[in-house]
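Colleague: Each structure below appears as structure tokens.
Where a number appears in this text, it was derived from the coordinates with a stated rule and is not lab data. Quick caveat, the model's predicted, so the values are computed rather than measured. Cβ atoms are built from the backbone, for glycine too; each structure is taken alone.
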Structure P
Amino acid sequence: FEVTVGAYPEKHPESPSIDHDIDVLKAKIDAGATRAVSQFFFDIDAFLRFRDRVRAAGVTIPLIPGVMPVSNFNGLKRMSAACGAAVPDWLAAHFDGLDDDPETRKLLAASVAAETCARLQEEGFSDFHFYTLNRADLVYAICRVLGVREQQAVAQ
């Protein structure tokens, strides 16, 4: 079986530093962790720097990026404040003025998340953890964009 633990590419809010977070991740591995899922993030370059730092520190377990399709920007701001994930200005600009337009917000959410995954695939990632927040329809659309399809049952 797998033991999956959390990792914080932008520093856990209660941690003094990224180096401390990496030490905590290494302790989790010493205790049996076999893979790590990251907190959601929107700054891909920050996530890649984190990946490089954990690899340089000798961490070899799979690091699975946490991807959050954002359909409620105000909710995202609250969640980000609680977990320490940065919300970039470009993302805020995308959602500006769309409080009363849920359909456009859904399209943006799927688009941004799919672009994030595509960029991470270019960097060698093949597994993703989606923070669905009960929005399976968005994740389904993202998976379709990424080429993931349902497997057909084989008759025996």
Structure Q
Amino acid sequence: MVAKNTICLWFDGTALEAATFYAKTFPDSEVVAVHHAPGDFPSGSEGVVLMVQFTVLGIPCVGLNGGPAFKHTEAFSFQVSTEDQAETDRYWNAIVGNGGQESDCGWCRDKWGLSWQITPRVLMEAVTDPDRAAAQRAFEAMMHMKKIDVAKIEAARRG
């Protein structure tokens, strides 16, 4: 059964590789189906992998091997909430260590160009703290980080 709302991600021939990586990296993730092109199309030929149905953390996705016309941007990202530094490190290191790159404030990009926000729960709690001074301190600490350091966010929040 196809989900009513599915995220469609455009790839240049690497949808199956990406979906397989996501399935191995994140819980509640799997490659559901691989569909081959029934005929030739502008960026491929009959029989090549055209679409891959997969889930990422329970979210239904389709990887479409549409060719080189479109690239991923930070305008779309997966935001992954983590419980602690170990989980944050595990996801961050998997993405960055597999050909990805670091960005700022908990963002990184995988080797296929998709953006990920690896966001410890502690960070979201800190920057939304009703104590505006505590929230500001945590926010300022985050602004100087690439991967989020949970201990530094907690220390900044406490002042």
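Colleague: Using the calculated result 16.7, 57 for Rg and Dmax of the Cα atoms in Å, pick out the matching structure from P, Q.
Modeller: Numbers: P: 16.7, 57; Q: 18.2, 62.
Source structure: P.
Colleague: Could I ask something else about it? Work out which structure the value 1.7 belongs to, where distance in nm of label points 7 Å out along Cα→Cβ at positions 35 and 83 was derived from one of P, Q. Provide the component values of the computation, followed by the final result.
Modeller: On the way: P: 1.7; Q: 3.6.
Clearly, the read-out refers to P.
Colleague: For the read-out helix-only ellipticity at 222 nm (-39500 (n - 2.57) for each DSSP H run of 4 or more, over all residues; to 500), a value of -15000 was computed from one structure; give its label from P, Q. Don't skip to the answer; put the middle values down first.
Modeller: Values: P: -15000; Q: -9000.
Going label by label, the one that fits is P.
Colleague: Of the structures labelled P, Q, which one yields 3.0 when distance in nm of label points 7 Å out along Cα→Cβ at positions 99 and 139 is computed from its coordinates?
Modeller: Details: P: 3.0; Q: 3.8.
The structure behind it is P.
Colleague: Where is FRET efficiency 1/(1 + (r/R0)^6) of positions 67 and 107 (r between Cβ atoms, R0 = 25 Å, to 0.05) largest, in which of P, Q? Before the final figure, lay out the partial values.
Modeller: Numbers: P: 0.95; Q: 0.40.
Between P, Q, the highest calculated value is found for P.
Colleague: Match the computed value 13.0 of mean count of other Cβ atoms within 10 Å over residues 3-10 to one of the structures P, Q, and report its label. Display every interim value, and only then the final one.
Modeller: Working: P: 20.1; Q: 13.0.
Checking each candidate, the match is Q.
Colleague: Out of P, Q, which one gives 6, 23, 25, 19, 13, 8, 5, 0 for P(r) over Cα pairs in 5 Å bins from 0, in percent, for residues 11-50 alone as computed from the coordinates? Kindly include the intermediate steps, with their values, before the conclusion.
Modeller: Working: P: 6, 20, 26, 29, 16, 3; Q: 6, 23, 25, 19, 13, 8, 5, 0.
Structure of origin is Q.
Colleague: Given 23 as the derived value for relative contact order in percent (Cα under 8 Å, 6 or more apart), which of the supplied structures P, Q does it correspond to? Before the final figure, lay out each step's value.
Modeller: On the way: P: 23; Q: 18.
This value belongs to structure P.
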